[in-house]
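A short reminder: the numbers here are calculations on the coordinates, not readings from a lab. Here the structure is a predicted model, which means the values were calculated and not measured. Cβ atoms are built from the backbone, for glycine too; each structure is taken alone.
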Structure 1
Amino acid sequence: MIHNPILQTSLDFLHLMATIAWIGGMVFNFLVVLPTVSKTLEPVTAAKFMSVLMRRVRVVVYVSLAVLFITGIPMKIANENYVWIISFENSWQIAGFIKHVFVAVLAFLALYSFEILTPKLARLAQAGKMDEVGKLRIFQKKLAAVSFLMGIIIVLLSALMNYL
C-alpha cells in the first residue's frame with residue numbers, strides 16, 4: 001500500500017480523471033455526437049466534422065492512456081492484492097488481468113479509429129465516394145458501439161476490483 005496519502009490521492013485523482021476523459025468521451029461520442037451528426041449533417045460535412053473532432057479527441061485519448069499507464073503501475077504494485085505482473089492467485093488479480101486485456105484492445109481500437117479509419121473517411125468524402133463513405137460510417141458506428149460496451153465493462157471491472 002502507498003503510505004503517503006497525498007501521493008495516493010494524487011495518483012488516484014489523475015487515474016480517475018484520465019478514465020473519465022477517455023471512457024466518458026467514448027460514451028459522449030456514442031450517445032450524443034454520432035447520432036446528432038448522422039441526423040443533422042450531410043455525409044461530406046459529417047465526415048469533415050468527424051475528422052476535425054477526432055484529431056482533437058485523439059490528443060485527449062493519447063494523453064489519457066499515458067496517464068493511465070503512468071499512474072496505474074504504482075497503484076497496482078502498491079495494492080495489497082498485488083502478487084506479480086501476471087498472476088491468477090486471487091480474484092483481484094484475475095479481474096485486473098481481464099480489465100487490462102479490455103484496456104489493451106480498446107486502446108488498439110482507438111489507434112485504428114484515429115490513425116486509419118477517420119483519415120480514410122475524410123479522403124473518401126473529399127473524393128466524393130459516398131457509397132464507400134456510407135459503408136465506412138456504418139462500420140464506424142459499429143466500432144463505436146463495441147468501444148462503448150468495452151468501456152462500460154472496464155469501468156464495471158474497476159468498480160468490482162474495489163471490493164475483491
Structure 2
Amino acid sequence: MTVRTGWQGRYFEDFEVGDVYQHGLGRTVTQADNVWFTLLTQNTARVHFDAHYAAQTEFGRPLVNSAFTIALVTGQSVNDVSYNVMANLGWDEVRLPNPLFEGDTVYSSSEVLALRESRSRPEVGIVTVRTTGTNQEGTVVITFNRTVMVYRRGFGPAHGPMTGG
C-alpha cells in the first residue's frame with residue numbers, strides 16, 4: 001500500500017500576485033442555515049427570518065443574513081488561501097451588490113492582490129486577496145479584500161499525526 005500525502009495548503013512562498021483560485025466547493029444556502037445563523041447571532045432584522053414580513057419587501061422573500069454570506073465565502077476560500085494561516089488580519093471593502101436568497105448556491109474565487117514579508121514575524125508572510133462570491137447564475141453577491149498572515153514553508157504546526165520513531 002502506498003500512503004500519499006494529502007493537500008497541505010499553500011505557504012507564503014506559493015502565492016503570486018495576480019493568481020486566481022477558483023474555490024472548489026459550492027454551497028446551497030437553506031432556510032435552516034439562514035434562520036439558525038440569524039438567531040444564533042441575535043440579529044433581529046425580520047427580513048432574515050420572518051417570511052410574511054419579507055414578502056412585503058421589494059425582494060418578496062427572506063434575504064440571507066450578510067454576516068452568513070461573508071462567513072460562507074471566507075470558508076470557501078480557506079483551502080486555497082488560508083489553510084496554513086497564523087492569523088486573520090481583517091476584511092476590507094466588503095460589498096454586497098446583489099441579494100442572496102435561501103435556495104441560492106454560492107461559488108467563490110480569490111485573486112492575490114499583494115504579498116509582503118512580515119516585519120515582526122520572520123516565520124510568516126502577509127497575503128491580501130480579493131474574494132468574490134457569486135450565485136448559481138454568476139451574479140456577484142459579495143466581494144471583499146482579506147488579509148492573512150500565512151506561515152512560510154517549514155514553519156508552523158505539523159499537519160496530521162506524528163509518525164516515525
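For relative contact order in percent (Cα under 8 Å, 6 or more apart), find whichever of 1, 2 sits highest and give me its label.
Numbers: 1: 34; 2: 28.
Across 1, 2, relative contact order in percent (Cα under 8 Å, 6 or more apart) peaks for 1.
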For distance in nm of label points 7 Å out along Cα→Cβ at positions 29 and 93, structure among 1, 2 ranking highest is 1
If distance in nm of label points 7 Å out along Cα→Cβ at positions 5 and 109 is calculated for 1, 2, the one returning 3.9 is structure 1
From the coordinates of one of 1, 2, mean count of other Cβ atoms within 10 Å over residues 77-84 came out at 20.1; that one is structure 2
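For distance in nm of label points 7 Å out along Cα→Cβ at positions 101 and 117, which of the structures 1, 2 scores highest?
Details: 1: 2.2; 2: 5.2.
Structure 2 comes out on top.
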Matching -5500 (helix-only ellipticity at 222 nm (-39500 (n - 2.57) for each DSSP H run of 4 or more, over all residues; to 500), computed) against labels 1, 2 points to structure 2
Mean count of other Cβ atoms within 10 Å over residues 53-60 gets 14.9 when computed on, of labels 1, 2, structure 1
